[in-house]
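Nothing in this text is a laboratory measurement; each read-out follows from the coordinates by a stated rule. This structure is a prediction, so every number in the text was calculated from the model and none was measured. Cβ atoms are built from the backbone, for glycine too; each structure is taken alone.
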Structure 1
Amino acid sequence: MERETIKHGDLRYLDKVQASAARTISALPDEFVYHNIKYFKRLAKKISKIAERSNLSQEDTESVLIAAWMLGVIQEETNIEIEDKKLIFNIPEKSLKSITMLLSESDYPEQNTEKVLKLLEESVSLPPKPQYEWERVFFDALASDYAGNNGGKRLEQTYKELLSRNVELSKKSWYELIVNYLSRIEYYTDYGNEQIKPAHLKLMKEVLKDKNNYKRKRTLH
């Protein structure tokens, strides 16, 4: 089993929580071809970069990183539905209680645990409405993974993962859903708007092109 050992400087609680989370994520079933340990490693690195560019405090950076790893811990328990061309993610209350207990056992401060839980609950809302910089950093990092040279490949992995998790989703419906999703994403930090958004807009054009090509092929047949 692969063990994640990313270092983010002298962050008091992160190493212990990260090690525990990485063990859980590494044990996820094979159908998690996108939301696997590689994904959460990328997410943690992106959070660190955006947090640094945003001059986020060490304490808030740690809370955001812990939230990212906890998102992986509850991945298998999160329910997925489709409604009005939108993916709806539902995090069971018992999962949030488990996270609270895990962080308590690590002596993580209660006020910071509340930040982690807030980020997890807001992670299933789109678009989110961040009020604080630590929220903005989290959501820009979440949105960034599809923006880049591997965006198309990662979208395909996401589609494959959804099908493996018994989400009924035709290719036509997938294109409608992902175009809807990408069009609703917003960026909140300076780094997000300057460095991530241009790649996001490029991906959006590519997806629209792929959608039109797919529609054209279906018409021909």
Structure 2
Amino acid sequence: MVIRTFRKPYPLLQLIAVACNMKNRYAREINSVLGEFIKTEEESKIFATSYEICEFKKGSFVLQKDDPWYTFGILIKGSVYSYFYNDDGNKKISGFYCYPQSCYIVDYENFVHETKVSQYYECFEDSVVLIFNGIKFYELYDRIPGIHKKRLQLAEERYFSSLNIIKLLQATNANEKVQELYQQSPELFKIFPYTYLASYLGMHRNTYRKAISNLQL
């Protein structure tokens, strides 16, 4: 069950006060992820209509399989990981999201093709996410020029992320895979347990532990 704290049944005025308090509490984090393309106070007010500030407990889902395609999030605190279940019913981890290194939580392919979310995005720890309605987001294109630039930047980031995945796939053994992942995202090794990283790399946890021991990371 997703926990979105300011969706509690407060009276209207109290609800507004809670929302304002959350915005003030996370102002620094919000500015760090939105400030690069939101340039004026007027743009900030307009853009605020497209998202909600949501607090999630560890184990809650930011997105779930079969959620609408147009929902996506920007992580401003905590960490999230994505996964799906393969044909054998085994859980396969497919990605990691950590503030501030990797903030954008979106099922990209399904978002582009406007099909339902195909994976689960679960909080590894208590996290805060800006949850967006992509339809409202698109409606702001003509009112906030910086959104166009940000979308191009996200496409570039997606491209380089795909290149990194290709590098992992081209690694010929477990040692090379672990070494490559460490070079790409060393912060993951400080946040997530080795079983998660082993699943992401497609190897048995014992193989992963041996590789880590060999590399002395």
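A value of 13.2 was computed for mean count of other Cβ atoms within 10 Å over residues 40-47; which of 1, 2 is the source structure? This value belongs to structure 2.
Check the numbers for volume of the Cα convex hull per residue in Å³, for residues 80-143 alone across 1, 2 and tell me which is largest.
On the way: 1: 94; 2: 111.
Top value of volume of the Cα convex hull per residue in Å³, for residues 80-143 alone, among 1, 2, belongs to structure 2.
Suppose Cα Rg over 2.2 N^0.38 Å works out to 1.10; of 1, 2, which structure was it derived from? Display every interim value, and only then the final one.
Values: 1: 1.03; 2: 1.10.
Clearly, the read-out refers to 2.
When distance in nm of label points 7 Å out along Cα→Cβ at positions 32 and 208 is calculated for each of the structures 1, 2, the largest result comes from 1.
To test your reading of the models, identify which of 1, 2 gives -20000 for helix-only ellipticity at 222 nm (-39500 (n - 2.57) for each DSSP H run of 4 or more, over all residues; to 500) when calculated. Working through the options, I get structure 1.
Comparing FRET efficiency 1/(1 + (r/R0)^6) of positions 112 and 160 (r between Cβ atoms, R0 = 25 Å, to 0.05) across structures 1, 2, the highest value is found for 2.
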